[in-house]
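Q: Below: a set of structures, written as structure tokens.
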Structure I
Amino acid sequence: MASLKRLLALYESKARLSGEDSKALEQLKRETNYEFMLEDLDTLIKNFEEGAGRIHAIIGDLKTFSRLERDEFRAVDVHEPIVLA
């Protein structure tokens, strides 16, 4: 995450934009609340990673519960995929 912030800062310091492009970029930054997003980038990425981890766990639990890899019917323990936090 820090490397992404460094990359953005380097890009901004090295970018040589025309006056019109510079104004358009500043307008886009205001519209997208760029400064706030840059400050909040660590939290945003952490939340995305946590969400992806939760989705991965849910899919794994659903696959375990549904037994998609088996063609025959058989008894299952419905409590097996449930993990209490």
Structure II
Amino acid sequence: MTRKLKINLTPDPKKFFWRVWHRFGLWGLAFVAPVSVGPQTTAILSLALGESPKRIFLAIAVGILPWVVISGYLTTLGYHALK
């Protein structure tokens, strides 16, 4: 999969993914995934780095929750502002 998507797995401290991975690990990466590279790409990269599928699923599911809450709140504010 990494060859097909041309993903380089050698750590490069200049790239955003590697900075987040080294500083916060899987949980930090799962939190920024919805607004950066996407959950699917994050799952593929995490699998390639040796994380277990169950842990990846849990981390991405929990990482998406704050973005859902923020989006819902901003949508509600926008709806009330238009009223």
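Q: Say we calculate distance in nm of label points 7 Å out along Cα→Cβ at positions 41 and 73 for every structure; which of I, II gives the highest result?
A: Largest calculated value belongs to I.
Q: In addition: Where does the value 4.2 come from, among I, II, when distance in nm of label points 7 Å out along Cα→Cβ at positions 25 and 57 is the thing being computed?
A: I
Q: Could you figure out which one of I, II the value 15.4, 52 for Rg and Dmax of the Cα atoms in Å was computed from?
A: II
Q: Oh, and also: For distance in nm of label points 7 Å out along Cα→Cβ at positions 17 and 33, which of the structures I, II scores highest?
A: Comparing I, II by distance in nm of label points 7 Å out along Cα→Cβ at positions 17 and 33, the maximum is at I.
Each reported figure results from applying straightforward, stated rules to the coordinates on display, with no laboratory input. Being a predicted model, the structure only gives us computed values, none of them experimental. Cβ atoms are built from the backbone, for glycine too; each structure is taken alone.
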